[in-house]
Every structure is written in C-alpha cells, then in structure tokens.
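Given below, in the form of structure tokens, are the structures.
Every number in this text was worked out from the coordinates using simple rules, so none of it is lab data. Predicted, not measured: the structure shown is a model, and the values here were computed from it. Cβ atoms are built from the backbone, for glycine too; each structure is taken alone.
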Structure I
Amino acid sequence: MDNLPFMLFFVLPIVIIAMVFSHKQKMAKANANGNAGSDQVKALEAELKSVKERLNTLEAIVTDDKYQLNQEFSKLKSANE
C-alpha cells in the first residue's frame with residue numbers, strides 16, 4: 001500500500017497519456033481511410049456518369065428510325081441471298 005501514491009501520481013498519468021495518443025493515432029488512420037474512400041466514391045461516380053452518357057447515346061442510335069430502317073434492309077438483303 002505504500003506504492004499507491006506513486007502509482008496515482010506517476011504511473012496513472014502515463015497510462016492515460018498513452019491511451020490518448022493511441023486513440024489519436026487510430027482516429028488519424030480512420031480519417032485517412034475515410035478520405036481514400038471518398039476519392040474512390042468520386043471516381044466511381046465519374047465512371048457511372050460516363051457509362052450513363054454512353055448508354056443514352058446507344059439508346060438514341062438504336063431507337064433512331066434510320067437505324068431501324070437499315071436493320072430491315074439488312075434483313076431483306078440476307079433473306080434474298
């Protein structure tokens with residue numbers, strides 16, 4: 001029991017400081033991972049936007065009357081051969 005004051009005034013603060021620094025390091029890692037994740041989300045959003053634009057272009061081509069007419073001509077030509 002003679003060591004109680006020594007532990008309270010010297011050891012306990014050292015343990016608390018170590019815990020605080022450990023927590024700060026974990027939070028810094030979490031923030032770094034969170035920022036990397038947001039960069040990945042932005043890249044995926046840009047890719048999705050690009051794919052949607054390409055899909056709209058392809059839909060416009062396929063639903064175009066001239067495209068459908070050309071398809072019909074191609075079918076007729078292949079049927080006559």
Structure II
Amino acid sequence: MPSFQRLTVEEARTLTRVELLPRIEEEQKYWYARIHHCRMKPGDDRDFRTFNDIMHIAINPSGFLTDAGYWTKPLGELGEL
C-alpha cells in the first residue's frame with residue numbers, strides 16, 4: 001500500500017501545477033519502483049496509465065510562455081484535464 005494518496009483525474013483537475021508537482025514526484029517514485037522490482041499486478045496498468053496521463057498534461061509546456069495562470073490555475077480551469 002502506498003504511503004501517499006494516488007492522484008485521480010478528478011482531484012488533478014482541482015490542483016494547480018505547483019500543487020501537483022510534489023504529488024507527481026512521489027507517485028512517480030512509487031510506480032517506477034513497482035515496475036523495476038517486477039511488482040506490477042493485474043489492474044495496475046490502468047492506474048499507471050491514468051497517472052501517466054496526469055503527469056504528461058501537468059508537465060506539458062505548451063501554455064508555459066503564453067498563459068499567466070500556467071502555474072497558479074487548476075488544470076480543470078485551464079481546460080487541460
């Protein structure tokens with residue numbers, strides 16, 4: 001059982017990138033440890049895919065230079081998730 005709460009799409013929509021980054025870093029460590037130690041179980045692929053979707057949207061630099069709210073607005077408000 002992870003020592004953190006896994007991110008959900010619904011939760012990620014309410015968080016800003018500043019709030020998401022530490023959570024993404026923790027969950028990334030969790031998933032990569034499971035993968036590298038061959039501890040993936042049936043059903044983990046769906047959860048890992050959800051995490052990857054959230055991570056790639058959160059780190060996408062497409063609006064970085066043009067949107068003043070890139071770091072401060074929730075992803076759902078920006079329409080990115």
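If mean count of other Cβ atoms within 10 Å over residues 8-15 comes out at 15.5 when worked out from the coordinates, which of I, II was used? For mean count of other Cβ atoms within 10 Å over residues 8-15, the value 15.5 is produced by structure II.
Identify the structure, out of I, II, from whose coordinates helix-only ellipticity at 222 nm (-39500 (n - 2.57) for each DSSP H run of 4 or more, over all residues; to 500) was calculated to give -16000. The structure behind it is II. When FRET efficiency 1/(1 + (r/R0)^6) of positions 32 and 72 (r between Cβ atoms, R0 = 41 Å, to 0.05) is calculated for each of the structures I, II, the largest result comes from II.
Here FRET efficiency 1/(1 + (r/R0)^6) of positions 40 and 56 (r between Cβ atoms, R0 = 30 Å, to 0.05) was derived from just one of the structures I, II, and that gives 0.95; the source is II. Could you tell me which structure in I, II was used to calculate volume of the Cα convex hull per residue in Å³ as 89? Value 89 for volume of the Cα convex hull per residue in Å³ corresponds to II out of I, II.
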